[in-house]
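What follows is calculated from the coordinates using simple rules that are stated; it is not laboratory data. Please read all numbers here as calculations on a predicted model, not as lab measurements. Cβ atoms are built from the backbone, for glycine too; each structure is taken alone.
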Structure 1
Amino acid sequence: MDLDAVRTFVAVADAGQFQQAAADLSITQQAVSKRVAALEKDLGVRLFTRSARGAQPTIDGQAFLPHARELLRAEERAVASVRAGRRALRVDVIGRRLAPASLLRGFHRAHPDIELDVVTLFDVDAAIAALRSGTIDASFRAVTRRPPEGIEAVRVFDEPLQLVTGPAHELASTRAVTPVQLAGHRIWMPGIVAGTEWAAYYDDLAAAFGLTIETTGPDFGTEPLLDTIADSSALATFVGEQTRLAWPADYGLRRITVHRPMPVYPHSLVWQEDNPHPALATLRDHLGSTQPHPETWTPDWAEPPRR
């Protein structure tokens, strides 16, 4: 259906005259008549009766009018959903179960009047491309290299890693372990994809402490991973402290603190410096920046925390 014709029909119904509708729409009266005629042909009904006093909706026109208004409202909502500055603040998170999603939920609770669109892109390169094009307004990422010109990044949250084991694992009864103590243990993380920022993080973590992090086998998702860990006496895995996980009670899985030093995943907020969205500054102010802590470990490439 031609929305210009629908808009013209509503304008005539509101004005009561084709001539006044033409003036309101800044088109000719002939164009108004053609649009209404085309809409009537499309619908197979007459929408107006004309008289010396103007144009009045027919019974069919009266029935169609509220639906026509709703069509135009839907058009406005559709346009607003993708127009920078008018659409919802669109933020990329690496995963909906991970810490950045929790940070966004906190922001939404603090600012319920700000509309949010939450999307998940693959890696930091995809996020930066989307920031450049304006299809997203911000992204939560680990930044492995200096951002390109025009892209800003601030480290906003350091998320501690935890070790997850099954009940039969050697470390299952341990409340906390050091990274050095994990040397020689098999840590299985099939979700690591070579070339991504999280692969860079775990490669450096393994190199720093002599860890064995295995990425073999297909990645079937979180639930199958936990199934395997629960039944294994040899395999463990890493998760972020704020990663939302649920498993059956009889699995007996343990989440174990890693400390001295505590490896933390450095989440940064990344955005295009000239992004015009009015809510972006509110998000940045809400998040602030993380503070340096001497007893944590991050790779050398991590965006330095602000003092």
Structure 2
Amino acid sequence: MPSIQPAYRGVFPVAPTIFDEQGGLDLDGQRRCIDFMIDAGSNGICILANFSEQFVLADDERSLLMTTVLEHVAGRVPVIVTTTHFSSRICAERSRAAQDAGAAMVMVMPPYHGATIRVPERAIYEFFATVSAAIDIPIMIQDAPVSGTTLSAPFLARMAKEIANVSYFKIEVPQAAVKLRELIALGGDAIVGPWDGEEAITLMADLDAGATGAMTGAGFPDGIRKIVDAYQAGDTELAAQHYQQWLPLINYENRQGWLATAKALMKEGGVIASDALRHPLQPMHPATRAGLLQIARRLDPMVLRWGK
């Protein structure tokens, strides 16, 4: 059985991986990024996710980033480490290493590779059971279109009830609110953390459906906190007002800037020296950057002031 854990709630943005202009890891910049995210009100932080460009990192870089971030955070906020891998064994080993390094939780996608390699439901169940057996901290299942794997609400609820550490779910598929409601109804107390994702583009609907956490981009946690805090305090009208205020920036990240958004904002605000993506990812188009900064300046998020 899993050890007793706190119920994690609130805003847990995905930290970008900071590179220098030559494409190498910038660990000093990474530490500044983390400090900003905490100062901006993040309830916790997720690392090594897709918005962290985890797919361009070597295994030794993943390990270095994980230990660097966890040592630098030093318990100030809980840290979720993404440990996704196609292999059940390797995912379990990554998850155990994350736990040993101080992770509060691991986030894992169902096993997939490329556009066509998938495994059946029975193998997915066995995969998560293998990961769970290796650790004592919660597992968040990331249910996102990028895996190309359909995870029905009844199947997710079954895993929550039957696999010890499976208890959090980041739902970022179409009609996420409908799925969250079904998952909560079917899973009951086994669903410790029904969470919103996809840069908060459906945040209000997901909060209405029962979401207790939001995993967003890292550029403006202070803005997302205003929405979530008001909602969790019971003032849904104030939450809606904040959502309407911040929605243009949320939408711009989700539909235009993508994973380059947080870095562009951080560079503009002096948090980091370089907003480089690692090739073959392409830099943000100058016109896209200009549009992003125009919208952001109207809102005056902390990111534009933190490093100046």
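Supply the structure label, taken from 1, 2, corresponding to distance in nm of label points 7 Å out along Cα→Cβ at positions 67 and 91 with the calculated value 4.0. Kindly include the intermediate steps, with their values, before the conclusion.
Details: 1: 4.0; 2: 2.6.
Going through each structure in turn, the value belongs to 1.
For helix-only ellipticity at 222 nm (-39500 (n - 2.57) for each DSSP H run of 4 or more, over all residues; to 500), the calculated result is -13500, so let me know which of 1, 2 that is.
On the way: 1: -11500; 2: -13500.
It must be structure 2, since only it matches.
To test your reading of the models, identify which of 1, 2 gives 0.25 for FRET efficiency 1/(1 + (r/R0)^6) of positions 131 and 283 (r between Cβ atoms, R0 = 30 Å, to 0.05) when calculated. Write out the running numbers ahead of the final one.
Numbers: 1: 1.00; 2: 0.25.
Of the options listed, only 2 reproduces it.
Given structures 1, 2, which gives the highest value for distance in nm of label points 7 Å out along Cα→Cβ at positions 27 and 219? Can you show the working numbers first?
On the way: 1: 5.0; 2: 2.9.
Largest value of distance in nm of label points 7 Å out along Cα→Cβ at positions 27 and 219: 1.
Taking 0.10 as the value of FRET efficiency 1/(1 + (r/R0)^6) of positions 99 and 235 (r between Cβ atoms, R0 = 25 Å, to 0.05) derived from one of the structures shown (1, 2), identify that structure. It would help to have the intermediate numbers written out before the result.
Values: 1: 0.60; 2: 0.10.
It traces back to 2.
Given 2.6 as the derived value for distance in nm of label points 7 Å out along Cα→Cβ at positions 275 and 291, which of the supplied structures 1, 2 does it correspond to? Don't skip to the answer; put the middle values down first.
On the way: 1: 2.6; 2: 1.4.
The value was obtained from structure 1.
Work out the source of 0.00 here, i.e. which of 1, 2 gives that when FRET efficiency 1/(1 + (r/R0)^6) of positions 11 and 203 (r between Cβ atoms, R0 = 30 Å, to 0.05) is computed. Could the numbers behind the result be given before it?
On the way: 1: 0.00; 2: 1.00.
That value comes from structure 1.
If you rank structures 1, 2 by volume of the Cα convex hull per residue in Å³, which sits at the top with the largest value?
On the way: 1: 193; 2: 122.
Evaluating volume of the Cα convex hull per residue in Å³ on every structure, the highest lands on 1.
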